[in-house]
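In the part that follows, the structures are each spelled out as structure tokens.
Quick note: the coordinates plus some simple rules give every number you see, no bench work behind them. Model, not experiment: these values are computed from the prediction. Cβ atoms are built from the backbone, for glycine too; each structure is taken alone.
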Structure P
Amino acid sequence: MANPLQPAKYLLAAHLPRQLPVDDGREVAFAGRSNAGKSSALNALCGQNALARTSKTPGRTQQLVYFEVATGRYLVDLPGYGYAKVPADLRAHWLDFINGYFAHRQALVGLVVVMDIRHPLREFDIQMLNYASTRMLPVHCLLTKADKLGRGQQVQTLAGVRRQLAEAYGQLVSVQLFSSSAKTGVDEARQIVAGWLELGGRQEKGR
């Protein structure tokens with residue numbers, strides 16, 4: 001089966017709300033702590049090696065980076081959060097920008113939260129989940145770097161995170177195991193994102 005996300009290409013990077021594309025398409029945002037594997041996940045889902053930049057330097061993504069999959073269909077790489085070396089004024093700018101983005105962006109139809117399976121549901125992850133919950137936006141969580149744990153630990157961690165998410169958010173949030181290097185869960189996650197964007201025939205409830 002053809003990969004519906006494969007055509008993704010870099011479109012723009014926005015530092016201010018006025019730089020965002022016209023708010024009339026469909027877009028899925030990707031959020032995650034620095035070095036949780038967000039860029040690697042985007043690359044794996046799109047079947048490309050260098051679509052999103054990967055770096056060992058925390059906080060490399062410091063703008064909203066848009067990738068266009070089809071006309072009016074976008075993947076949005078949000079700034080890696082939780083990094084300590086960013087000046088306070090820049091952190092304040094991003095907090096205001098992201099607040100407004102989640103509150104008012106009508107094209108936003110889904111959120112993918114990327115969490116290192118060894119450190120799930122940290123404070124910033126929960127903040128992103130709460131942003132989405134406020135506007136009843138569907139969320140899919142990727143427990144990345146699953147290959148770093150044995151199978152028993154993977155299953156145990158997944159069950160624990162799933163239980164916590166269900167208690168806090170009900171059916172709004174789903175979660176799966178994921179590994180960019182081992183290709184674990186790539187097809188499952190790709191199907192969900194493509195569904196939100198209404199690509200490949202299958203449609204998810206996203207609005």
Structure Q
Amino acid sequence: MSYAVPKYGSYWPVLAEQWSRMELLPPDPKDPRPSDKTVMKTAEGLLKHKERYQRIEELTGVPWYMIAALHWRESNASFTKQLAQGWPLSSKSKWVPYTGPYATWEESAVAALKAEGKRYDRIVDWRLEKILYYSEKYNGWGYYQYHNKMPSPYIWGATNIQTKGKYVADGKFSSTTWDTQIGVAALIWALAKLDPTIKLVRET
């Protein structure tokens with residue numbers, strides 16, 4: 001069974017409820033997912049590049065901390081790889097979306113956020129639920145559409161909301177595999193804890 005891509009108006013309450021009960025994971029040697037300590041350490045690393053992310057925010061209007069979280073998901077925050085899908089800057093991607101080459105990471109980031117089909121530069125009022133919605137859209141709706149509205153690990157990785165299951169390649173899903181990357185929600189939560197200038201406005 002497949003589901004249509006959710007509209008923001010009907011989906012934000014789901015995201016809001018998930019965020020409200022989200023918890024990071026305590027260390028557990030039997031759990032391959034990152035612990036709360038790892039999440040915080042990763043966020044500390046992202047915070048070191050705040051000014052670089054803020055330059056992209058100035059050019060696109062997308063919150064810098066959302067950009068930072070997407071950057072981690074796509075390439076473990078490598079500035080030698082494209083923001084769109086983590087392919088090296090110096091060549092055209094062989095992964096969807098097929099973009100590049102780019103001279104700089106900044107060029108790739110602006111292109112990714114302004115790409116047709118996204119146009120995140122046209123979105124206004126970046127509330128928390130909207131950040132989560134458009135982050136899931138950034139990665140794709142496969143988990144929701146084809147796996148019974150499964151919470152996307154791209155968003156909820158390293159939290160109690162995450163369930164087992166992962167796309168291990170384009171179009172190839174494994175129901176027995178944990179996604180062991182930190183999700184966007186956990187990273188944004190951690191960044192907000194570390195940086196008091198981040199004000200997460202909730203939907204009402």
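Observations on the structure shown:
- Read-out helix-only ellipticity at 222 nm (-39500 (n - 2.57) for each DSSP H run of 4 or more, over all residues; to 500), computed value -13000, structure in P, Q: Q
- Here distance in nm of label points 7 Å out along Cα→Cβ at positions 27 and 107 was derived from just one of the structures P, Q, and that gives 4.4; the source is Q.
- Structures P, Q, by relative contact order in percent (Cα under 8 Å, 6 or more apart): label with the highest value: Q
- Origin of the value 1.1, where distance in nm of label points 7 Å out along Cα→Cβ at positions 19 and 123 was derived from one of P, Q: Q
- Origin of the derived value 2.4 (distance in nm of label points 7 Å out along Cα→Cβ at positions 131 and 147; candidates P, Q): Q
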